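Where a number appears in this text, it was derived from the coordinates with a stated rule and is not lab data. Just so it is clear, the model here is predicted, and its values are computed rather than measured. Cβ atoms are built from the backbone, for glycine too; each structure is taken alone.
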Structure 1
Amino acid sequence: MTERACRKCNCITKGSVCPVCGGASLSDDWSGYLVVLDPENSEIAKRLKITKPGKYALKVR
């Protein structure tokens, strides 16, 4: 199964539902890859409004 990105929060998942926001609108067309381990101390996570650790796409179409 391929990884898909949530159109709402950009989280990358192999499932059919986003583990971060619970959304079901997932896309196979995404680019860029960001792994957030500690969102509270990450400047990038703050700028992208990421609040939970995980894998995120930088761009989702």
Structure 2
Amino acid sequence: MMTDQEIVAKIETYLSKNNLRQYELAKQIGVPESTINRWLKRKTKISNAYRAVLKTKGII
């Protein structure tokens, strides 16, 4: 299982590669923009439910 740090790195790569902003990714996966921001700043853990969503969308 991936660590939150590895997932954050993949999210950052995905944002960069697809020239997306945090709010655009948030809309794509159906989470508040503040959630994405907290993940990227490592202020909250990424729940298993959101890990599944990120995996389904091909982000991780």
Structure 3
Amino acid sequence: MSKSNPKKQLFSATKAVKANARERLGTPPPSRPLPTPKEKAAAAPKHKPTLADLLNPTDL
């Protein structure tokens, strides 16, 4: 059986403020997940380049 009278929604100031901001600014961009420690380690070089490596670049 379905109810004839749905429950009335209570006023929430937070929801009202967020809805107003969404109307004016649009929806926020989707969040980006933080990289895992493995991904961080893979992205960064393990050792800093030495002075000899900096003075004699060989990747041309």
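List of remarks:
- If you line up 1, 2, 3 by distance in nm of label points 7 Å out along Cα→Cβ at positions 19 and 51, the top spot, with the largest value, goes to 3.
- Looking across 1, 2, 3, the calculation of helix-only ellipticity at 222 nm (-39500 (n - 2.57) for each DSSP H run of 4 or more, over all residues; to 500) that yields -1500 traces back to 1.
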